[in-house]
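Bear in mind these aren't lab numbers, they're just calculated from the coordinates by the rules spelled out. Predicted model, so just to flag it, every value in this text is computed and none were measured. Cβ atoms are built from the backbone, for glycine too; each structure is taken alone.
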Structure I
Amino acid sequence: MEPIVLTHPLVKHKLAILRDKKSGTKEFRELATELSTMLCYEATKDAPLYEAEIETPIGKTKVEKLNEDHYAFLPILRAGMGMLDGVLNIIPNAKVGHIGLFRNEDTLEPTQYYFKVPSGIEERTVIILDPMLATGGSACDAIASVKKIGVKNIKFLCIISAPEGIARIQKEHPDVQIYTTSVDEKLNEKGYIVPGLGDAGDRIFGTK
């Protein structure tokens, strides 16, 4: 599947400010949250609804509702945590798990150090969160981990992406839909996205 790239003018505007090295930690966090909300909005366009009856101040009516319990968000630690509030704005009753990965700076491949997910996750739509899809190593490792425990319906949300990372997910997990606000030019020799936005984790948590 080809990635779904958000092209709304507000998305482009907020992404431009997010990329700017002059944007501080507070602003970066707020923008990451807002963009994550927009990505989640797009990723749930195909969400199934069920019919229910409610009573308004005027009278009873039939409505369509989302089964929020059908969803689970899995941020990839630590940068993925910067997207969690944004998606919970959309589906506040979704379950939340965590996948801890760090990247070997020599091989650029991920090493998993933590994996904790809600019970019954195999019955849910799982939305994996990571602000940056660079080499695709962490994303593919996270996707493979949840597939091993029986998850069938998986989506991947990232703020920016590189063609290399997209190609790797398409090759290893062609059934996973990618949602992003930008497909950037390339990766540099250190595996960073160009032009990118720097290190998302450092900018979210103010560690540099």
Structure II
Amino acid sequence: MTVDLFSDRREELIMRTDNNSRIRVWCSTDTTKVRLTTLMHHDIQYRAQNGCQQSSYNQPPHVSYYLGSDAPLPERPDIKLNNTPHTSDVPAEQTTEPSVQPSELYNGKFDFGANAQNGFTTVSAADKYDENKGYGFSGNDVKNVAASGKNELSDAVQFTGNTTFNADVPNSLYKVKVTLGNTARTSVYMENMLQIVNMTGG
């Protein structure tokens, strides 16, 4: 990871050791008079871009405002540390509740293959997207295959091209769980955004 950890806008490099027992932080030894709150606390765009670059192509994260040598330093934000107790006197505008609430209206469960688990909808490679059903595959680059598990895990649908599985859902926040099996190399996208990179195994 490359990110501003030590509050002077310059970014540090965080790397793991080969045996995964430690992480090392590489930083400049040059002193600076510039002191500001670490950008990971200070700016949500910078924080979000750092999160994105760790799951896909590495690109420099940018702050949401102009931060140049000829600009005044931004005001120190009112930050809360982890495990800070909540108090009743926090103004409502400081809460971090999402503007969209989690949906209780939709609970779609799909099992790709012929033997669906109880409570799941069976989806085979032949099930093309149908707006009346509200789900299905977008193309023909899928096929039914056998799998090494038992019962509902004994078969699956293999994606062999650019086909996607689509499900119509109301606008809301969702928790999505994907279970993969017999995977040589698979990446998972949701709404065209990469979520899992090169997963292997079960």
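Out of I, II, choose the structure whose coordinates give relative contact order in percent (Cα under 8 Å, 6 or more apart) equal to 24 when calculated. Going through each structure in turn, the value belongs to I. Quick check: 220 is what I get for volume of the Cα convex hull per residue in Å³, calculated from one of I, II. Which structure matches? Of the structures listed, the value fits II.
Source structure of the calculated read-out (Rg/Rh (Cα atoms, Kirkwood Rh), for residues 120-183 alone, 0.95) within I, II: I. For distance in nm of label points 7 Å out along Cα→Cβ at positions 176 and 192, the highest value in the series I, II is held by structure I. Given a computed value of 26.0 for mean count of other Cβ atoms within 10 Å over residues 128-135, which structure among I, II does it belong to? Here the read-out was taken from I. When helix-only ellipticity at 222 nm (-39500 (n - 2.57) for each DSSP H run of 4 or more, over all residues; to 500) is computed for each of I, II, the one that comes out at -2000 is II.
Once mean count of other Cβ atoms within 10 Å over residues 32-39 is computed for every structure in I, II, the highest value turns out to be that of I.
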